[in-house]
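S.K.: Given below, in the form of structure tokens, are the structures.
Please treat every number below as a calculation from the coordinates, not as lab data. This one's a predicted model, so the numbers in the text were calculated from it and none came from an experiment. Cβ atoms are built from the backbone, for glycine too; each structure is taken alone.
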Structure 1
Amino acid sequence: MAKKKSSHLELVLIQLISDVLEKNKNEALNYKQISAKLNIVDPSARETILEVLKEQAKKGIFAEPEKGKFKLKDLKTFINGKVDMTADGAAFIIPDDEFEKDVFVSARKLHNALHGDRVKVYIYAKKSGRKNEGEVVEIIQRAKTDFIGVIRISDRFAFVNIDDRKMLHDIFVPLTDLNGAKNGQKVQVAITDWPEGVKNPIGKVINILGEQGENNTEMNAILAQYGFPLAFPPAVENEANAIPEQVSEADLKDRKDFRDTVTFTIDPADAKDFDDAISFKKLENGNYEIGVHIADVSYYVTPNSELDKEAYSRATSVYLVDRVIPMLPERLSNGVCSLRPHEDKLCFAAVFELDQQANIIQEWFGRTVIHSNRRFSYEEAQEVIETKQGDHVEEITKLNELAYILRDRKFKNGAISFESTEVKFKLDDFGKPIGVYVKERKDAHKLIEDFMLLANKKVAEFIAKKGKGKQKYTFIYRSHDSPNLENLGNFALFAARFGYKINMKTDKDIAKSLNYLMEDVEGKKEQNVLTQLAIRSMAKAVYTTKKTSHYGLAFDHYTHFTSPIRRYPDVMVHRLLAAYLNHEKSADAEQYEIAASHSSAMEKRAADAERASIKYKQAEYLEENVGNTFPGIISGVTEWGMYVELIDNKCEGMIRLRDITDDFYVLDEKNYCIVGQRKQKKYQLGDEVLVKVKKVDLAKRQIDFSLIQ
């Protein structure tokens with residue numbers, strides 16, 4: 001056994017011995033006892049255990065409190081963590097314990113670990129001034145075993161070139177496992193084996209997605225890459241199809257009837273799944289009864305049904321550039337549950353009596369039946385607001401006035417207004433982008449948002465105040481932590497370069513100055529960069545059973561109640577609210593916390609898939625513009641290049657540092673810039689530059705720019 005450098009086998013032995021000593025930490029064991037606990041009986045193998053014990057005791061990994069007996073020293077020789085792969089094939093292991101430092105692992109010491117895998121890592125003794133370095137000794141859990149790529153078939157074998165930039169190995173596919181795939185097609189391939197020491201994993205084709213470059217193929221490839229199914233299982237469709245479309249008398253039991261109250265929906269022009277409707281009634285005392293009626297999905301999707309299991313698994317609808325992949329089958333999402341006009345529909349509602357100043361006089365939560373009078377698109381509702389003419393003008397005008405009051409109050413209480421630009425594409429009949437535009441948010445959008453926020457907030461408060469301490473009721477909250485002050489401080493320094501000041505004395509001061517910034521920056525070229533950076537400096541919102549506040553909205557309690565057609569947490573909220581209104585006991589917190597955590601993870605995955613579809617369409621749009629020049633804003637800097645967002649169409653690509661030849665540039669992470677080492681020229685986040693479209697790689701959804709000036 002090599003003495004100078006540990007072999008992989010030795011590292012595995014060290015790990016096994018460490019596990020034994022960890023379990024028996026109160027006593028010192030000799031090599032025979034350790035061998036017995038490892039079920040090793042071969043004498044030469046036992047001798048090897050003794051050699052490893054002595055060698056590692058000299059290095060300080062194990063202690064030898066008495067001759068021939070060993071204990072584990074109280075230091076972290078092994079850590080568990082997640083693989084974060086770099087572009088050159090090495091990786092950093094992000095430890096599970098947030099107080100541990102990242103561990104660098106070279107490519108040859110990853111031992112077949114892939115990006116996102118949870119692994120056990122042996123940490124080498126640290127040399128002075130060097131970062132933590134280690135070696136993977138065990139793959140605890142694969143992040144994924146299915147990958148998307150283009151298959152290349154020769155006479156004797158085939159390889160799949162993987163689209164994912166973080167997957168640096170092609171997958172070898174025996175000709176017997178092609179499953180009908182043809183050369184050049186985009187496929188989904190599953191790793192079936194990867195022997196130690198072999199460069200490429202072995203796999204089999206499990207899904208043929210179609211011809212590379214076709215819109216349908218590429219969108220399905222994105223869904224498959226992020227683990228979203230392309231169809232519903234037959235059992236789920238059958239269950240959905242068995243649900244009657246018509247509302248029966250039996251369905252109306254224990255429901256408040258709002259069918260004679262003016263009710264309407266306001267949604268995007270192309271929407272088909274209408275989760276929410278608003279009812280409006282002027283009361284004799286001069287106040288207003290406003291009902292926020294939400295599709296009663298939980299009435300139809302019952303616990304442990306096939307529909308429920310599938311909805312839980314997906315946890316969310318996925319919105320790609322050209323399509324929606326619904327959480328529920330179309331029969332429910334666009335039919336039974338959708339609050340279509342001129343049809344009786346079952347809802348779960350939050351109904352408020354508001355005075356002229358939008359103060360809540362009374363509130364009521366429960367099941368309702370509605371009959372929507374009108375389906376508005378946002379544009380139609382906006383026209384009513386602006387012209388003061390059209391259907392339900394009195395109701396929409398008053399709702400808009402009340403929404404303004406609710407919004408102002410929210411911001412005065414410390415809510416933050418992040419108005420980031422949302423890119424939309426004009427597509428031809430084949431799904432090819434022929435134009436790019438930025439979606440505008442007007443009063444009609446904000447009106448709906450403000451009443452949905454009110455319902456979400458008040459439902460959360462209602463449950464949060466029902467029980468305290470051990471008597472508290474299990475519920476699904478939407479939690480948003482206050483920002484990390486170091487991250488926010490870095491952002492404040494950067495914003496100051498543009499003349500914006502962030503007051504960091506209190507949470508309210510932070511919110512107020514961020515809102516001033518967002519207002520000031522609107523329409524300016526640096527808007528998107530500053531908004532994205534501000535959002536990045538914030539904590540991420542998550543689902544949880546813990547009663548915590550929502551920093552961004554400045555609400556003590558907040559939940560998601562208003563979109564059960566497209567979000568599973570809302571379905572859980574409806575079920576819990578119904579149970580507690582019915583005086584049932586509190587639900588199992590542990591079970592719901594697992595569901596909340598799963599929903600948060602799937603929400604992130606859906607957002608990543610949406611971004612990937614936008615990246616693909618941006619690349620497809622700029623493919624026709626290779627060689628053309630555009631003004632852009634530096635939107636990101638990394639150690640290998642800088643990202644530039646084009647001002648006209650918001651498409652984002654990269655200028656690689658190696659392609660900037662007038663100097664040797666390195667990243668200055670703290671100051672969000674890259675700096676030339678000889679001439680000290682800086683390219684700063686937010687700087688305007690002129691770029692040429694150099695290359696577009698549709699398969700990898702990559703756009704490369706070259707710097708003109």
Structure 2
Amino acid sequence: MAVGHADQVSYYAASRAPATWPLRVGTIPGAARCLQHRPALDRCLGPVASTGVGGQTDAGTRVHSGVLVGTAGVGKTQHAAHLARAVWGARRVDLLVWVTAASREAIVAVYAQAMAEITGSETATPDQAAQAFLAWLKPETAGPRRRWLIVLDDVADPDDLRGLWPPDHPDGQTLITTRRRDIAQPGLNRQVVPVEGFTQDAATTYLTEILAAYGRDDRPEAIQALARELGLLPLALSQAAAYLVSAGLDCAAYVSLLRQHGGTPLAELVPGPGALPDSQDVAVHQAWLPSLERADRLPPVGLARPLLELAALLPPEGAPQSALTGPVAAGYLREHRTAPSTDGNRPLHANDVTDALRGLDRLGVIDYAPTDPYHAVRVHPVLQRVTREAIPAHRAEQLASTVASALMDAADAHAADPGFAPVLLAAADTLRRQAEPALWPRQLSPRRDAFSAMMDAFFGDGPPPGAHPLLFRVGELLGTTGQAAAARDYFERLAGDAQRRQGPESAVARAVRERIAHWRGEAGDAPGAAVAYAALLDEEVRAFGPHHESTFTTRAALGHWRGKAGDAAGAAAAYAELLPLQQRTFGPTYWGVMETRTSLARWQGESGDPAGAARAYGALLNDLLQALGGPMLPAETLLGRMTTRPNVLDVFHAHHGHAYWRGRSGDPAGAASSFTYLLDEQLRVLGPDHPHTATTRAELARWTERARNDR
């Protein structure tokens with residue numbers, strides 16, 4: 001007689017025949033078709049399966065409790081049932097009790113039923129009967145010994161086992177399946193075995209066998225693709241196979257439905273209620289729901305679900321914690337918290353987020369490894385899919401944009417870490433696959449907006465409207481962490497997307513081409529960079545005219561890369577064209593004008609006019625000194641201006657150029673005299689140990705020696 005879960009009243013006295021042995025209580029789930037046996041999981045009951053209850057592990061330690069722990073749908077119950085049937089069929093136990101341990105009441109009810117079956121009477125409350133059963137499992141008096149196995153399947157809460165854990169006894173063993181990592185803690189005589197999804201080979205074998213059982217013979221590559229698309233999750237694969245057979249689809253068609261933009265929700269691609277295979281009682285898209293609801297009730301309440309929404313757009317193989325703890329993520333969590341904070345209006349703190357992540361991990365919803373800076377948060381791809389599909393359409397684009405901005409926060413947090421660049425690239429690629437339109441806002445068409453966009457892109461305020469800044473930040477992080485070639489390749493790939501999404505003449509497309517040119521040069525192809533900048537300049541002149549500010553940075557870059565490519569005359573020509581345009585637009589004292597004059601003077605000298613370079617540096621030096629207020633300001637004043645432009649280092653650089661080209665033009669004595677004056681000023685302002693001072697001292701020695709040899 002089965003006992004109701006909530007029945008706490010006294011049983012009526014009932015007489016029945018005591019148990020005949022062996023005895024089985026509870027219903028073991030039916031065997032799954034084409035079960036893929038995983039020998040590694042046998043460690044939980046290896047001693048039972050091979051030597052009977054009370055066996056030992058390979059290390060000689062007796063195992064009393066085995067715990068299979070893993071997220072939803074990985075096959076814990078099916079493997080436990082397989083082991084239980086094997087033990088029962090081999091008559092290695094006298095008593096087998098299977099408990100579907102969804103609640104404490106359910107556990108108590110089955111224990112009470114077992115005691116009633118053993119004694120042949122029902123004379124106690126369920127709680128009393130359950131305690132009597134636990135005492136029977138560990139007899140204190142001599143009598144017939146009974147070998148037993150208790151299976152507690154899908155334990156949802158550690159509190160449900162308080163006072164109900166089967167005793168540690170040589171005659172018995174306990175097998176538990178659970179998603180809860182706080183239950184699955186290794187201990188004395190306890191073996192914990194993590195359960196993951198299938199391997200690729202096992203998933204392919206399973207799908208091949210199950211489809212063959214239905215008379216189907218799909219192409220191996222399509223079967224493999226379906227297995228990957230569903231994250232090798234056994235529950236998802238079994239339900240997908242049942243659906244595609246009933247719907248008359250092949251694996252390739254099923255994958256296509258999953259992959260297409262705005263694809264068919266997974267909830268519509270599994271059998272309906274009552275048609276699930278292998279006596280399953282939950283569809284895969286609902287498998288995590290109880291755990292997620294429980295996690296959302298853990299303190300800090302209401303953060304689990306919005307955290308999972310953010311993580312659903314990050315790489316399933318692992319995302320950096322910094323993407324979920326930065327300011328942007330915090331704002332999203334505050335806005336979409338599913339329950340009010342118990343602390344009223346207290347701001348959300350980073351440890352609130354980490355506490356919520358720990359709760360999700362404890363309940364087996366995610367894998368959280370806080371010591372891993374790059375892959376701290378892992379979510380199964382099927383759970384990611386069903387989470388995304390549950391988000392209303394009006395919020396989906398906002399979520400994607402939020403995740404992109406949260407990754408910008410993560411990039412800021414790892415700005416000095418070269419190892420973070422591929423992590424950011426992987427995260428951006430995942431986001432583009434799942435929600436690419438959100439990264440390409442509608443293009444702003446008026447020319448004035450395009451002008452502003454080019455200004456923003458080229459003068460450092462950010463990429464132009466029409467593309468989320470993350471798309472540019474990924475490439476820049478690659479380049480600035482020593483991966484110039486990777487940055488070039490990234491922007492070359494981005495160029496195709498920009499042209500397709502925004503058009504070849506859009507501000508975004510031009511900004512991407514500018515970054516290609518830049519990183520081409522930084523990757524070692526200075527001539528190629530110069531050619532690319534020349535083409536970009538022609539585009540800008542046609543679009544905006546030669547006097548627009550957006551062309552100025554391009555002209556300067558053209559001069560720079562021509563010089564790097566060994567074309568000194570071409571570099572000088574580029575800067576010579578730029579200088580009057582800047583002077584007319586910004587005036588003669590604008591710092592950008594001073595920079596252009598510096599570059600022009602240098603390349604003028606390199607192209608064969610050292611005397612002209614010396615005169616140009618001399619004029620620049622005079623103007624810089626006037627801008628600073630005179631050549632003999634106190635050292636404290638000059639040092640205080642070293643963070644402004646122009647500053648004392650610019651003066652020293654111009655002075656160095658004037659002295660150097662004076663010597664190159666045939667006046668080594670004049671060069672030595674200029675370097676003598678420069679050294680005195682640097683000693684006064686910078687001190688004797690500054691690198692610039694050391695360089696000047698070496699130049700002074702060189703030109704003094706040349707002047708002596710010319711006498």
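S.K.: Where does the value 13.5 come from, among 1, 2, when mean count of other Cβ atoms within 10 Å over residues 658-665 is the thing being computed?
M.R.: Attributed to the structure labelled 1.
S.K.: Taking Cα Rg over 2.2 N^0.38 Å, for residues 498-569 alone as the quantity of interest, name the structure among 1, 2 where it is greatest.
M.R.: Max of Cα Rg over 2.2 N^0.38 Å, for residues 498-569 alone: 1.
S.K.: To which of 1, 2 does the computed value -17500 (helix-only ellipticity at 222 nm (-39500 (n - 2.57) for each DSSP H run of 4 or more, over all residues; to 500)) belong?
M.R.: Here the read-out was taken from 2.
S.K.: Which structure, out of 1, 2, was Cα extents along the principal axes in Å, for residues 602-689 alone calculated from, if the result is 43, 34, 20?
M.R.: Label of the originating structure: 1.
S.K.: Given a computed value of 14, 33, 25, 16, 10, 2, 0 for P(r) over Cα pairs in 20 Å bins from 0, in percent, which structure among 1, 2 does it belong to?
M.R.: The structure behind it is 2.
S.K.: Tell me which structure, out of 1, 2, gives 3.7 once distance in nm of label points 7 Å out along Cα→Cβ at positions 242 and 306 is calculated.
M.R.: Of the options listed, only 2 reproduces it.
S.K.: For Rg/Rh (Cα atoms, Kirkwood Rh), for residues 330-577 alone, which of the structures 1, 2 scores highest?
M.R.: Sorting by Rg/Rh (Cα atoms, Kirkwood Rh), for residues 330-577 alone in descending order puts 2 first.
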